[in-house]
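Next up: some structures, all given as structure tokens.
Bear in mind that the values in this text are calculations on the coordinates, not laboratory data. Keep in mind that this is a model prediction, so the values were computed, not measured. Cβ atoms are built from the backbone, for glycine too; each structure is taken alone.
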Structure I
């Protein structure tokens, strides 16, 4: 009996995956290390019909057609934009080219998935929003995958019922000479703060060196500090968030572990933990399981890449999809970055 139930569950799981098919055709602009590591594997797993890959090099285009059988490689974006069969386009090119490419995609009326940053100044974001409205693109999403991470989703749900006090967020990496750390890297922790706590104003900020900052922010229901630094090392790069509420403290490490430590009771304002030695209680709300090699335990899933790609494709196909990163939703994040840039 138990074995039959197990076999039935396995069969249903397999059939559910096989029934997840997509009819529309898609294209991808760009082939850097980020997209190869985090985005293309998801497209392959989902078997998303990828008709084109667009790159800037003819030599790379030839190599792509050898590697990706059945996919056309091109150096001309117009080949994709003029193809009526293509309904959705993924863009993960050089950040400086994102606004130009995104504008042309939206003018074609096709759906757009654009990696961060979608543009540079805030004014360009408003232009993209207007283009989507004018030309009728069904979906326009920004690649800020942490919003889709299971741990972040769990934390957001838990915070809705909490009286929030303050938070501290740390994003520490090694040197970043190849680009603008504020737009390329720090957009993630800044977006995490605006996504969890809402719009913010900068109370104060200190620029520590060329690409490192300490910010103090005020949101509607909470205040927080954010440390952004490239003064550490990549081998020990880390992101951590501590949120303190009336009932206790939440601790998010990367997007891998989310825990809650309840606040100890007090008698007449005196904490019981000062009077009696008690073992601290820790509740794990989410924890990455690295033992079982399932898709849900893959870092592409825990970091949110899998869910954001699935959401985009489902939205393009007209299936049920909860889009968390539309163009308008990233406005608070880009506003903060604009203020830091000055």
Structure II
């Protein structure tokens, strides 16, 4: 089967890294066209990678030579292009979030269901990380009994001045919101966000650290620490406390170094270092599933459920109350 011809909308940093991995590392597809609202920047990317440049995302989507679409624009424009791809009947990979508002995610869900075919995949790449997949298998096998509690952490060395308090839930812990729902195979019913003592390293518009608590339908209690000015590195933790054992997310495999009378195990510096293989696997599996005509990854419904949960957690943070998470039953279309 010939390579898929992909069009990418949004040529910023993450868009360019996806072009690099698809065109230089993966099999079965090539990015052959790009579009960007900043035309000059988009044209430079098109020239660098030998792609055709389209003045608008809709023009790219509707071109007969484009088989499938990748959306890596700013969050506010995701829905615009995802909807256009659904209308065009083309598979579309959208980086998270599917849309910033849950109501707009629901519009996408309704459009996709009306068309009768799953076309949308959302970029929750943690589901493709080997460590999380190990946890998923262990939880599913129930060898160690039912999960009772999860203790998780999402730590960054630092964040820019533009990163504010709401982003801890909506841009960072949204990954935990999705991957933990996937790990446990059940929806959330309540959320809470509390503030520990603020670090001196946080700027004035950021309360850091934060702790989010989530309760699932069966009563599993999850706590997720977001500490985005931790300084020491990029560190993702997940401990699943089961009835008969404790399951821990494996640490990334890094060589031990002996230096200055110490044994040192380096940790990752940022998300691109920690999850590079997960991104590669995510896109390879998406390419394979598009060619097979059946998507297997995170769906538009997963994007919708994630934004419902994030909105409830944000309300809980702002009101400092425990807030209900009201996710409707999953339609058969998405089961």
Structure III
């Protein structure tokens, strides 16, 4: 008997990559897969690139603070709910799985109205606003961190871990070096600020680039529209907006990572045993979830942390040197970790509600 699943989630790559990680096992189990995402989010390009049918709906962002856009976005959300109801009724899925982001809220409501089991996944230690709004419609909420289960109301929380894309384990170091034009004589520092980029990290790296490139070759994912013309041609430095297909080779070529502390990204670094220097989003720009993520990883011996307010060229250079010099300690802690690939655990929950 054929089965159909709708996946949803969007806004950043972190809301999409775990869904991509589920695809091989879902297809192996005979699922037809459809994706509901936003009209302009990064998920459209990523999902269509994976050969999955994509349905776009209107999506607004509901903010915890006053913003005039709150008044217009509420109408986008309402429009998205009607669109989601229509898509779900037409596609007739057996189950819906959500990775979060604001596009998932209309889909959660649509699942409830069309009477389709809805499963959510919470990446962070505490639920974000979008997931809080979607959770009342969920049968179960899968979590990345075991500590997060207690924050899920109604006893719905189940610790599954985060689904990790299997192709990330098949990276080729030599291909990654060649892609960047590096000869392999120096260790490689991978810099990532999330799919949207990080001005703070980008600026700090630029401030201290001559010092960093004495010791490291640097592959820098700067975020969409953030390439810096002044840095083109700098020896030992390659910049990209965003990498998809070659990312596994870039990971294989990297010795250490400087990154934001989004849950999905750091879960991938953990699975690949990459020592991390994390610069979590500050409380001024977020609800503080990345700070909790980063401190959890630091406490477990996987990472070092610099608060955004303390980040400058000097503190960055010192922390990168310390991380590299002590890399074996972090790698040892990661190899001993119980942090598992959550693909099988999440698919087991999906199967439970289909059957």
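Structures compared: I, II, III; top value of mean count of other Cβ atoms within 10 Å over residues 94-101, i.e. the largest, recorded for III.
Comparing mean count of other Cβ atoms within 10 Å over residues 78-85 across structures I, II, III, the highest figure is found for II. Among candidates I, II, III, the computation of semi-axes √(5λ) of the Cα gyration tensor in Å that gave 35, 21, 20 used structure III.
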